[in-house]
Each structure stands twice: as structure tokens, then as C-alpha cells.
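Several structures are given next for inspection.
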Structure P
Amino acid sequence: MADLGVRYAKALFDLAIENRQTGEFMQQAQFLCNTFEGEEGALRILTHPLISASDKDAFVEKVYSGAVHQDLMGFMKLAIAKNRETFLLPALTKLVEMIKLHKYQLTARVVSAVPLSDVQLTKISQVLTSKLGKKVEINLIIDPTKIAGLSVHVDGYFLDRTATTMLKNMKESFAK
């Protein structure tokens, strides 16, 4: 059942390709993901066990009608009808990922102890783009516990040059 979100995403991806609307689907799927996430997100309403399917359907119609493609609306309504609302966010997240890969785009997760300037982020993106042969967007996460340095997660690769990891490695080598 865990791959059901992937199957939904694949079906939506195929629709987007067939209709030549990958850009629109990606933008709207990202919009939906943003509205679903968080403590006050719409997904909290859609997954609430005491709210009826008809009320959830009416909510989706009222909030997203006109703002979201009819195929994405149909997907949300199908998930509600089949009581599979919990698969909405994973499926839409996977859809965005699939479209980005299709468009030769990757998103790198960069963890830094301090905020980075736009120039630094651009430079990191350029280096990764040239190394991987795909356009790389940067998702910066600030984590002061890293002390200094960066860690980069992208396309199955992981590079950790944080002070925390280097100190840990040094400690382990002295212990030997």
C-alpha cells in the first residue's frame, strides 16, 4: 500500500506528459503541497476522521476550484471518495519530483550552520549543475548545530563537510 502514492503520482505524471502540461501540473502540485503542509494546512481537514467525505469534497471544490487543473481536482476527489486522503501529499510531492527529473532539474538539500548569501547559493548551484549535468535548485536549511561548514544531498549523493561531522570523525580516529 506504501507505493499507492507513487502510482497516483505516475498516473498524474502521464496525464501531464500526454496533455503537455508538465509546467502547469508542477506549479499547481507545489501550490497544493504548500497548502496541505503545516499545522493549519488543508490536509488536516481532509484527513480528519469526523469530517464526512461530502464535506471534504465540498471543501476541495470551494477552496481549489478554478485555481487547480481539473485533473488534479479529480485526483483529490477520487482520493476523498476512496478514503485515501493521506496519499494526497506524498503523491503530489512525488509528482513534482518526477516532473523536475523529466525536465532535468534536481533539488539539492543544503544544510548550513549560518545563512548563505545569494552569491554563495548561486555558486553552489552552478558547481552542482556542471558536475551533474542537470539544473540544480537549492533548498537551504539552516542548522546551527552543524557549527560550521555544509552538507549537500542531491540525486543520491551526499557530501558532509560540517564541523560536527569532522570532529566526530577525528574523535573516532583517535579512539582507534
Structure Q
Amino acid sequence: MLAQTEIVHFPYTVSHRDVKYPRLEFRTGTLLVILPKGQDEKRILKKHKHWIDLKYQFINGAIEESTNVTLSSRSLENLRSLVHNLIEIYSQKIGCEPGRVCIKKMVTKWASCSKKGTITINSQMTKLPKHLIEYIVFHEMAHLKYHKHDELFWKYIKEKFPNPEELEKELCIYWFLVERTQ
């Protein structure tokens, strides 16, 4: 259901689910409000209005900037080889190895690391420049050591990549460009 209120001045979607707590997600540029069944969205929108506005501006900026970016074109085999080489290098640095690595098309993220240590890489990373692939692989490998995006995790990331905020913004820009070309 698309809605718009006096609190948020752009369309958003509300999803009522079997969840205990409400949450907000911006997936592919659209605000999704996930609520426990029977709960109204106005309270959560009002409470998090500042965050919503900042995130909306950030995403619109990324969408606009994506028009000035060119996609890479490496083969899936080249991506697979690059990822496995990076994992070998980063495993030595971090001191642990993933249980498994798989590459497949993912809908909402560039990569993930499961609690069991499986690293999943989005096959769309064939379209990213090498420095972003290096960052993503290191980021997921760091989750083998630090499971949450807490202060220790980001401190560790900054030892290798001093500017993760810039890289995350660049990834967002590429995300919208890849989305537009599909």
C-alpha cells in the first residue's frame, strides 16, 4: 500500500507483519515501514522523521550521481577469481576463514556473512570497480571476527579502509546505476 502523510512528503509502503517491533527500511530507494499487525505508522514516522529525511536526501543524491558513473564489465569467472584471491589474502590478515563462499544474484545487498561463516557475494559485483570489490570482501570477512556493525567493527574496517563512509556512498551510487540497467 502506497501512502503519504503530512509527516513524510513522499510515497512509502506499509507492511503489517508478525513482528514485535516496528522498523524502517530504505530498499531500492523506497521507504518501507514494517509494523506489528494493527499498529499505525504515524508514530514511528514522526519519531524518526529526521533520520528518514536525511536518508531520503542521501538516496536521491546517490540516484542523481549515478548518472555520472560508468559500470565495469568483468566476467563472472573473473569476479570469482578476484573474490577467492581476496579471501585468501584477508583470511591471513584476519586470522579466520569463511566456512563457504558462494556467488549469486542478490536483490537487496552487495554481500552478506551468515552466523555460520558463509559469505555470499552478489553476482552484480561484476559491474563494480576493483576497489569496491576489495572493500566489500574485507567488510564481510571482518564479520567473521566482529558480527555486528558496532564501534569495534568500524574501527577494524578503518585500519584497512580509512574512508568507509565514502565507499558506502559510492556503493549506493553503483546500486542505483545497476538497478537502472536491469
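Values quoted throughout were computed directly from the atomic coordinates according to the rules given, and no laboratory measurement underlies them. Nothing here was measured: the structure is a model prediction, and the numbers come from that model. Cβ atoms are built from the backbone, for glycine too; each structure is taken alone.
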Which structure, out of P, Q, was helix-only ellipticity at 222 nm (-39500 (n - 2.57) for each DSSP H run of 4 or more, over all residues; to 500) calculated from, if the result is -18500?
P
So if we calculate Cα Rg over 2.2 N^0.38 Å for every structure here (P, Q), which label has the highest result?
P
Say we calculate volume of the Cα convex hull per residue in Å³, for residues 35-106 alone for every structure; which of P, Q gives the highest result?
Q
Comparison of P, Q by distance in nm of label points 7 Å out along Cα→Cβ at positions 19 and 59 - largest value held by:
P
